[in-house]
1. Work out which structure the value 22.8, 68 belongs to, where Rg and Dmax of the Cα atoms in Å was derived from one of P, Q.
2. Could you tell me which structure in P, Q was used to calculate helix-only ellipticity at 222 nm (-39500 (n - 2.57) for each DSSP H run of 4 or more, over all residues; to 500) as -10000?
3. Given a value of 19.4 for mean count of other Cβ atoms within 10 Å over residues 92-99, point me to the structure among P, Q it was derived from.
4. Suppose distance in nm of label points 7 Å out along Cα→Cβ at positions 52 and 196 works out to 4.4; of P, Q, which structure was it derived from?
5. One of P, Q was used to compute distance in nm of label points 7 Å out along Cα→Cβ at positions 204 and 292, and the answer was 2.6. Which one was it?
6. If mean count of other Cβ atoms within 10 Å over residues 68-75 is computed to be 16.5, which of P, Q is the source?
7. Which structure, out of P, Q, was relative contact order in percent (Cα under 8 Å, 6 or more apart) derived from, given a value of 16?
8. By the measure mean count of other Cβ atoms within 10 Å over residues 180-187, tell me the structure among P, Q with the highest figure.
Structure P
Amino acid sequence: MIYTIVQAILIFGMPQALLYYYPRKSSSEHPLLIKQTSIILFCSTLIIMSLFWLGSQAIDSHHLKEYLILLGLYTSLMIFVMPIQNLLILEGKTGAAMWSMVLFAVIDVAVLPTAAWLNPTTLGIIHGIVFTAFLKFVMVLFHVYSTYFTKEISGTSYLKEQLAYGIPVGLTAMVYVINVNIDKYLVGLFFSSSVFAVYYLGSLWAPIFGWITQSAAQVVTPLMSKAHKDGNLTEIRELYSSSIGRLAFVFLPATILLIFIAEPLIVTLFTETYRDSVPIFTIYLILLPTYALNLRWILMASGQTKFLLKLAFSMSIINIILSYWLLMTLEGDNRLLGIPFSTVLVTWVSTIIVMNRSLTIIKSSFFETYPLKEMWKIASVSAVSV
């Protein structure tokens with residue numbers, strides 16, 4: 001979790017900043033945007049390497065000392081690699097974006113076992129991980145240099161504005177990582193390891209579905225950003241409405257189906273030992289519809305990253321307080337169930353706030369924007385089918 005938090009902060013929200021600024025700029029201004037992004041990421045790598053070097057000096061006799069510099073190098077290289085998928089999508093090269101991820105996976109599969117075979121130690125594996133990151137970095141550098149840095153860089157610098165947009169995104173990601181894990185820390189603190197295992201299994205599934213929404217955001221957010229710059233609120237509303245409808249087609253049937261098969265699914269996959277995970281699993285399934293509704297794309301496309309950061313902080317604090325209060329107030333098995341209940345409740349409150357703010361930005365009403373009839377039909381057919 002610490003690695004994820006550090007990475008979320010020090011990438012400075014640059015993948016999302018690209019989604020925001022790239023469609024707002026002309027093609028002649030794109031090299032400047034990429035140059036600024038590269039400068040920010042380079043400064044980030046210096047910070048990362050400094051932190052890992054200081055860490056290695058602080059633990060002079062610890063066995064992790066020899067790994068820290070290598071891990072710092074790996075993190076620094078991957079900081080440059082991470083935004084490339086967004087950049088390829090922005091260039092209209094969705095096929096290249098997909099194949100780049102496939103190629104990166106092939107590199108991992110080819111290099112890591114080879115490194116482990118040549119040097120079957122932890123250090124050997126880390127060497128392999130760093131080498132894969134280096135290969136990916138070279139590929140990204142070649143694409144960026146040949147596409148942008150061979151062209152004339154023109155336009156007025158807006159580095160501060162880019163950071164003002166991106167830093168809150170990074171901090172919001174940090175808060176999200178903490179919020180996703182805080183319930184597990186509470187369970188680990190107040191319950192036994194066996195109870196923690198049951199809880200962890202039940203809470204594991206819902207966040208996995210978030211990758212679907214994130215992938216859609218890479219495509220839709222740039223379109224909304226361009227429309228927002230042009231003042232075309234109607235186009236934003238249509239994109240928003242159609243996206244909700246398509247995501248609802250995935251998440252509503254999944255929610256209903258998984259609720260009905262929760263018990264046999266858990267027991268079949270993990271045996272009777274984890275039957276007690278079923279209530280926790282079922283409570284967390286109530287989160288799935290929020291992935292179709294809690295679309296922060298309009299807020300991201302309109303530059304309201306500071307609002308999202310404030311919302312994330314406030315919801316995280318409320319979740320911690322409510323979880324702890326339920327933990328101390330409820331009795332028996334309900335003590336454990338109070339924690340997922342708090343997480344689900346706070347997430348739905350956050351979803352409603354985001355929905356309301358989004359409607360305010362596009363100057364539209366709830367019934368005009370949300371495809372309620374389509375969503376009701378999907379839910380009804382799913383319930384009857386099950």
Structure Q
Amino acid sequence: MSGSVRLLNDSREKLYMKVLHVSHNFYPVTGGIEKNIGDICRGMSELGHQSDVLCLKERGMPEHEVHNGINIYRKGALDLRFYKISPRILGIIKEYDIVHVHGLGFFSDYLAVTKKIHKKPLVLSTHGGIFHTKSLSWAKRPYFYLWSRLALRAFDRIVAVSRSDMELFSGITDKMTFIPDSVDHGKFSSIKRDAEKGIFIFVGRMSKNKRIDRLIRAFSVVNISAKGSMLFIIGEDWDNQKGMLSSLAKELGIDRNVVFTGRIDNGNLTQFFKRAPFFLSASEYEGFGISVLEAMAAGIPVIVNDIDAFNTFVEDGRSGFIIDYSKPHEAGRKILGIMGRDDLQLISATAKEVSKEYDYKSAAKKLEILYNDVMTS
């Protein structure tokens with residue numbers, strides 16, 4: 001046990017911990033997983049611990065920098081497209097008490113195989129596993145149900161970030177703990193909204209599982225009756241989707257009403273959260289859905305697809321709206337109906353209240369307990 005001991009105010013002992021989070025991406029990438037890691041690091045720091053990040057190095061990025069008090073270490077990788085290999089990481093993790101891996105892939109595989117060398121306690125957060133799309137299912141299924149079943153034996157605890165992940169991973173390991181992903185509730189709930197009629201936003205990576213094509217088709221129906229409405233697609237093009245989606249918007253005659261902003265900073269995102277009366281998501285698969293929860297914390301009524309991840313915290317007609325985007329024309333008509341409801345302020349307030357349960361401070365306290373348990377067992 002390498003952590004030192006501190007005394008809390010009530011004289012109970014707890015370990016001071018140095019935790020290294022390991023993920024394919026981190027700052028300046030601003031997807032859901034990256035935001036979650038940043039919030040966990042902040043929460044653990046507030047509890048008196050050190051949390052840093054190891055991720056893959058993108059071209060032009062430094063090998064080491066400090067961002068918001070977090071040491072970020074970046075390592076180059078051999079990119080095999082669907083699998084990135086970066087074995088020169090053991091020298092970094094030796095300085096830490098616990099290694100927390102985010103998602104399945106090379107890092108989880110390599111750290112499992114080298115457990116007898118590095119001898120570090122390992123924690124894994126699930127983040128939806130590997131089934132975000134149906135592509136390569138012939139390879140994904142044996143990787144998950146055969147190889148990952150074996151690799152996860154090297155991990156001390158598996159953290160399911162959603163109920164659907166809890167069910168999925170319980171089929172291959174009995175080391176499960178449920179700690180849902182979290183958001184900075186105070187940051188988003190403090191946004192003073194001044195909604196402008198006819199503005200819709202989507203926030204997230206432009207990847208295949210987000211089904212932005214269905215979102216655009218549904219919005220084209222909305223725009224027939226609510227002419228002049230604008231849909232802002234906020235996020236970077238992760239799967240080279242922009243060309244196809246731009247062509248679709250043009251084909252539907254709404255290319256001037258659909259704006260692809262690319263990646264934006266927090267200040268600009270706040271401006272969109274101030275202005276937008278509605279947040280839309282047609283995702284057919286999500287590990288959790290952090291951007292939806294952020295919108296709820298800001299008091300924006302969300303209109304999201306009927307999937308397990310969203311059903312965890314969005315109750316249709318109470319804290320938001322659940323619709324079926326697989327039928328875009330019908331979805332568009334339902335959005336128009338929602339726009340005319342007279343209880344949207346109540347739904348906004350309820351969404352804010354529900355999202356409080358997912359504040360990062362609560363998640364950090366749960367992880368602190370888990371880390372202590374892992375280090376002392």
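1. Value 22.8, 68 for Rg and Dmax of the Cα atoms in Å corresponds to P out of P, Q.
2. Working: P: -26500; Q: -10000.
Derived from the structure labelled Q.
3. Derived from the structure labelled Q.
4. Q
5. Value 2.6 for distance in nm of label points 7 Å out along Cα→Cβ at positions 204 and 292 corresponds to P out of P, Q.
6. Q
7. So the calculation was done on Q.
8. Largest value of mean count of other Cβ atoms within 10 Å over residues 180-187: Q.
Only the coordinates and a few stated rules stand behind these numbers; no lab work does. Keep in mind that what you see is a predicted model, and the values were worked out from it rather than measured. Cβ atoms are built from the backbone, for glycine too; each structure is taken alone.
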